[in-house]
Structure I
Amino acid sequence: MKVAVGLSGGVDSSVAAALLKEQGHEVVGITMSLWREGRYQGGCGDACFGPHEAEDIASARELCAQLNIPYHVFDCSDAYEKTVLDYFREEYLSGRTPNPCVRCNAAMKFGLLPRLARESGLAFDSFATGHYARVCQRNGKWHLLRGVDVAKDQSYFLYRLTQEQLSGILFPLGELCKADVRTLAARYCLAVKDKPESQDFYSGDKSELMQTPPRQGNIVDETGKVLGTHQGHWNFTIGQRRGLGVSSTQPLYVVDINACRNEVVLGPVEKLLSKRLLLTDCRWVSGTPPSGSVLAKIRSTSKPVSAHFADGVLVFTDGVSAAALGQSAVLYNGDEVLGGGVISRILKTNDVGTAGQSI
């Protein structure tokens, strides 16, 4: 089988390519070039988007030479600016918390990249990445599953993939643990075998991406009392505790962000608890929304917890902490990803869902 592998220059995608080659597939490496010198400054850390991109491309090129497979780089910088970075700015400026990796995966990594590769004349049957997730086909439908390594599972970021996309995807690492991947990287003598993982999507200060001048606003408590000032509400996220610049006799957290007033509201940790969330812009892997008992998570690093979903309303059995508007809530049935949506409201008593029902 002919397989195009999305290479980032990291250990996971490198091992994915090596495994597929070892299995006898005809493999070609492809990479998105996202960084454009002079547009942003970036930082020193390793991330998906940053000035170290040339080094990552060099690593991917070296891998392909070692495996004796072709390698191609596609300039996706303009599309990334419009699809991911514009969205990132708009969400933060509106007082919401964006999820750039979710947006990038569906539109760029599993959308634009393989499309550009095919348009360039490359022919391949499947597109593979180093994600820790699984895909299978049952009863005429494609299903997305969590990776076997729960600590590394990346299915949260993939819930917006379509049936068409899933039908042509391979996840060679889905059945493996991270330790196994490191072992394989050493066995294959890959130069990136000890390379650290990217932790963020951007290597610099996120305020640089905002392209918005500082704007002073107030930090207040829940009664409206001014506790301090800030230089832009977009520098804060729900649940944040560090770097608030105020003193208090009790721990304070960001519990609300009012973009219209450029105001950041602080409160005690119990104010972060939510039980009912309204989801919009939903995507369902099978095409049909679930109804009833599910497992759900509101951030990639959290464990799925019991909830009930119906008509766009997600009700948690025990509540969840620090639900942020703009983030994704992803629903599961055991290991299977059902889909999810964007948190658009935190519902209170007598609020209504999408079907108009009181909850």
Structure II
Amino acid sequence: MKILRTATSVITGLVFVFSGVVKAIDPLGFAYKIHDYFHAFNLGFLNSLSLGLAIFMCTAEFFSGFSLLTGLRKKTGIVGVTILLAVFTPLTFVLALTNPVSDCGCFGDAIHLTNWQTFGKNIFLVLLLIFILSGRDQISSLFNKTTEWIIIAIAIVLFVAFSLVNLRYLPVIDFLPYKTGVKIAEKMVIPEGVPADEYRTTFIYEKNGVNKEFNLNNYPANDSTWKFVDQKSVLVKRGYKPPIHDFAITLPGGQDLTQEILKYNGYTVLMISKKLGEAGKKQLSDGFHLGNYCRKIGINFFIVTSSGTEEVKSYENGLTFCTADETTLKTMIRANPGYILLKDGAIFGKWSWANVPEEEWFGRQNKLSGDER
């Protein structure tokens, strides 16, 4: 029985540690997910708390799992797991029923689960927790209380520091489709033979003042006594979606630059700022300076944002400003501003504003590329 309880604690601890770590790798991505939840439940006034709450929650998961896994302050860890499951098990049940957000985000972008899968996972963990709680009176300390808390405090400090490093310098592991080395155009292709989205189409016709719904098989196509009123299409089954399906860059006037950028034979720098007004002035200024340098040495440079036209105009400085969907920009890079270097349409490098290379580095790369040609 003792071995079984130990194994149960290890499994539960591993799940919580893994869940906390993958979120800490991409804390901004988890903050975006919390933002989606706030929006779905009409709690938009809490948006400013998203990032802080994201770091707190993944730290709480890590602490609870670490405690169960190592046996340090295990009773406290059990309390932490109990609280987390007491909050999130009913919440995931509501999410499974209503589906306001398709992916729960419980394992970040490392593993995607549906809301029903997440609820099932939580029920499994609740069962494990019940078994662990049945033997809580037999739990003994490994070291004295002070030593255990010191070890846990060090682990938490290192964990939070790890989160902040990933926040500042981009995730140490990129779980998103825009990874270094990816040729974007290839990830946008839909292979032949893969299933497409399936829709149920309903036609509404009117006759003698009465509306009636028809489907594709029985609608009165040749009966002129029925008058067409409306058509509705509902997604029944989602088909194959390529890893990159929303990459589109346009000029403010509407000209599409997507293919021009992807097919360019050379280096292109994309300076990405999901919202210009949310980026630091110095960070933007440094980016504009880099843009002028890149243009001078023959590297294409585009500033890509989802900011409105009037806001973009207030930043006009001779560089090329483009627009893209905000969600796409968040997926491309977890920084504002962030930089993606393309070479022949493939992602050659990614950096946040905090670790983008010096101008001379881009000059050397451009020179090497010219020598190769």
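Read-outs throughout are calculated quantities, based only on the coordinates presented, and are distinct from any laboratory measurement. These numbers were taken from a predicted model, which means no experiment stands behind them. Cβ atoms are built from the backbone, for glycine too; each structure is taken alone.
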| said: By the measure Cα Rg over 2.2 N^0.38 Å, for residues 241-304 alone, tell me the structure among I, II with the highest figure. | reply: I
| request: Assign the value 3.5, calculated as distance in nm of label points 7 Å out along Cα→Cβ at positions 129 and 177, to the correct structure from I, II. | output: II
| note | Calculated from one of I, II, distance in nm of label points 7 Å out along Cα→Cβ at positions 145 and 265 reads 4.4, and the structure in question is I
| said: When mean count of other Cβ atoms within 10 Å over residues 57-64 is computed for each of I, II, which one produces 19.8? | reply: I
| FRET efficiency 1/(1 + (r/R0)^6) of positions 97 and 121 (r between Cβ atoms, R0 = 30 Å, to 0.05) - structure with the largest value, from I, II | II
| request: Give the label, chosen from I, II, of the structure having the highest value of volume of the Cα convex hull per residue in Å³. | output: II
| message | Given -16000 as the derived value for helix-only ellipticity at 222 nm (-39500 (n - 2.57) for each DSSP H run of 4 or more, over all residues; to 500), which of the supplied structures I, II does it correspond to? | response | II
